[in-house]
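Some structures to go through are shown next.
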Structure I
Amino acid sequence: MLPKGIGNFSGLIKQAMDVKGKIEELKENLGNETVEASAGGGMVTVVMNGKFEILSLKVDPEVISPDDPEMLETLVKAAINEGVRKTQELVKEKMTEITGGIDIPGLT
C-alpha cells in the first residue's frame, strides 16, 4: 500500500506533463497567430506573429521625409512596441487557457 498522498503526487506529475505538452504545442501554433499594430494614425503598420517575428512593416510614403528622419524612426519604434505589447497579451491569454489561470513564472 502506498503512503497517503503519493497517489495525489502522481496525479500532479501527470497534470504537469499534460500542461508541458500543451505548452509545447502552443509554442508551435503561435507562429500562426498574428497581431497588427500601428502608429501615427496608421502611417506605420506592423504585423507580428505570436513568436514576436515581424511579418510585415508598411510605411505611408507621406511620412518618409529626408528633412525629418526622426519622425519616421519614432513611428516605426512606436508601431513595433505596440506590436510587442499586443503579442505579449496574446501569449498571456493563450497560456491562461492552458494553465487555467495559474501563473507559472517564466512561461509568459
Structure II
Amino acid sequence: MKGYMYILECGNGKFYTGSTNNLEIRLAQHQAGEGANFTQKHLPVRLVYCEEFERIDEAFRREKQVQAWNRKKKLALINAEFEKLPGLAECRNETHCKNAPSI
C-alpha cells in the first residue's frame, strides 16, 4: 500500500508534518477540522510539500525524520533547495566540537 509524507502550512504560518495512505482524504479531513489537534486549531491548512512512498511505513519513518527538523530546513525541502539541507543539518551549538577553540 502506497504512503505519503506531507507538510501542511497552517493558518498561523506554522508547518504540520504527517503521513497517510490516502492523501486526498487526509487533506479533506484536515480542512474539515477532523485532522490532528494542531491543525484543528490553526485552520485553514494548505498542502506545501508531499513525497510518495511504496509503503506506508516508509512514509511514517520519513514523517518522523522531517518532524525533527527546524523551520529553515523544512523550508529548504519545500522550496526544493536540496543543496542547503546538509548545511542546515549541522550543529551550530557553541558547545559542539566543530565550534571548540583550537589549541
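Assorted remarks:
- Ranking I, II by Cα Rg over 2.2 N^0.38 Å, for residues 28-67 alone, the structure that comes out highest: I
- Answer label among I, II for the case where helix-only ellipticity at 222 nm (-39500 (n - 2.57) for each DSSP H run of 4 or more, over all residues; to 500), calculated from the coordinates, equals -18000: I
- With mean count of other Cβ atoms within 10 Å over residues 20-27 derived as 12.9, matching label from I, II: I
- When relative contact order in percent (Cα under 8 Å, 6 or more apart) is computed for each of I, II, the largest belongs to: II
- Of the structures I, II, the one that 1.4 was derived from, the read-out being distance in nm of label points 7 Å out along Cα→Cβ at positions 44 and 60: I
- Highest-scoring label, criterion being distance in nm of label points 7 Å out along Cα→Cβ at positions 12 and 84, among I, II: I
We did not get these values from a lab; they are worked out from the coordinates using the rules stated. Keep in mind it's a predicted model, so treat the numbers as computed, not measured. Cβ atoms are built from the backbone, for glycine too; each structure is taken alone.
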